[in-house]
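Please find the structures below.
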Structure P
Amino acid sequence: MSPAGGLFSTIRDVYRFDRALYGEALVRQSSKDRIFATRSVATAYGWKTSEELRPNGARRKVLRTTGGLPGFQALMVRIPSEDRVIIFLSNTRNLVWRFDDFAVAINHILDGEPYSMPRQSAAEALAGGMHRGLRNDALRELVGRVRRDTATYSLDEAELNRLGYYALYTLKAARDAVQIFETNVAAFPKSANAYDSLGEAYLVAGDTAQAILNYRKSLSLNPQNSNATAVLKRLGATR
């Protein structure tokens, strides 16, 4: 993907931008005070600004900005009080966002604190197995291994949900989709959306009784779930 004019950038370019944000050669201090103010909204002026509580009780400001297009991801994390910047540019097509995990670990290393290695995405591991042709019992074995090995694999609700729908409608593998969505509800038992998706997979698989149970569970967690209400009404199972 190329923006208008064929613009491209490098780590060195982004580092020069970070350096220019110190002092007022590029941006006035009054503007930076506004841009980098700590606020509750997710993003302002393209930046996500938060305060991090340190072990000694002090607070420091963390400035984060991201970007991406199909086939490209970027992350920049600035900690001005430490004169620190962490920059990632990647040309991968993964659905999984791992840069934040890397940035957290790197910050811990630079602070001389214990850190954990980023874990592999469980959804990526399962997707790889499915692309190798694993189905039914073989996939179930891989699902069990991924769920047990929490030191290696990270379970993310949104990632598993996307993979479940990929299995359900692209691969036309409803039973495999059920396994993935069951993994999701086990990992995130308070998610109404996870139960809603599992109910849909059971419905496509022809197991109406299990579909009703899961749609009802979803509705109990989120009474405003209009989709679950509509499906249960269509199935004659509103109670």
Structure Q
Amino acid sequence: MLIIPAIDLHAGKCVRLTQGQRDSTKVYDEDPIAVALRFEAEGAGMLHVVDLDGAFTEANSRNRAVLREIIRSVNVPVQFGGGLRSLRQVKGMIDLGVTRVVIGTLVIEAPEVLTKMLHLLGGRHIAVGIDAQDGQVVMHGWEIKAAMSAVTLARKVATMGVERIIYTDTQRDGTLEGLNIDQTCLIANASGLKVTASGGVSSLEDLKRLKEASDCGIDSVIVGKALYEGRFTFSQARQALLEGP
């Protein structure tokens, strides 16, 4: 089970939101590069970086400059998402050094573009972010509910050649209330794809429970607020999973 620490960027700073709501922004660190280096030093095998301003369709070149510097500074793969809504933008991120891009809204609004991306870049460079509220897909920074269930979308992208889904229960994200493991497994079983769990990790016990349920296809988890709030360190999380249940 790969633990992937999250670095969410707003105006070039490391922040976290609660349930994706803009007015809940809390700044945790003014230096995201230092945060990235710290996670790498603790043993992180990948970083998950999000341009929150891009997710809300607000351009912020500072976030992209920070992303560029993170890629230059660390030696681990960087997964990136937030506001990527064209083939040109996605290719630009891969050229910059991003290992895997996360596509969300685009999958709903222009699935033919996703098909082109997969053909040009290959499945290993593309992950589909399925963000859901009460089982229904939400998009545009989680502000608009799509007329499609998360399970339906998971099955659809599986037929398109996608290799990985990142599933987020938006009602739990940033709340420290625990992962929605049942729903995440439902997505994994329905799609047959590799799934990264996201949203709500609050304790080492949450991670252990997720590992116990990993047979369904969940092989990784994104952790954010629990790390920033000091619920546990990245090193402690790694050790907890090594020790097993």
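Here, each number is a calculation from the coordinates, and none is a lab measurement. All values reported here derive from a predicted model rather than from experimental measurement. Cβ atoms are built from the backbone, for glycine too; each structure is taken alone.
Match the computed value 1.1 of distance in nm of label points 7 Å out along Cα→Cβ at positions 33 and 65 to one of the structures P, Q, and report its label. Only structure Q yields this read-out.
Source structure of the calculated read-out (helix-only ellipticity at 222 nm (-39500 (n - 2.57) for each DSSP H run of 4 or more, over all residues; to 500), -14500) within P, Q: P. A value of 23, 22, 17 for semi-axes √(5λ) of the Cα gyration tensor in Å, calculated from one of P, Q, originates in structure Q.
Looking at structures P, Q, which one was mean count of other Cβ atoms within 10 Å over residues 9-16 calculated from, given that it came out as 11.4? Of the structures listed, the value fits P.
Have a look at P, Q and say which one yields 21.9 for mean count of other Cβ atoms within 10 Å over residues 121-128, as calculated. Structure P accounts for this read-out. Quick check: 8.5 is what I get for mean projected area of the Cα convex hull in nm², for residues 25-152 alone, calculated from one of P, Q. Which structure matches? The structure behind it is Q. Source structure of the calculated read-out (relative contact order in percent (Cα under 8 Å, 6 or more apart), 19) within P, Q: Q.
One of P, Q was used to compute FRET efficiency 1/(1 + (r/R0)^6) of positions 41 and 129 (r between Cβ atoms, R0 = 41 Å, to 0.05), and the result was 0.55. Which label is that? This value belongs to structure P. Source structure of the calculated read-out (distance in nm of label points 7 Å out along Cα→Cβ at positions 89 and 185, 4.6) within P, Q: P.
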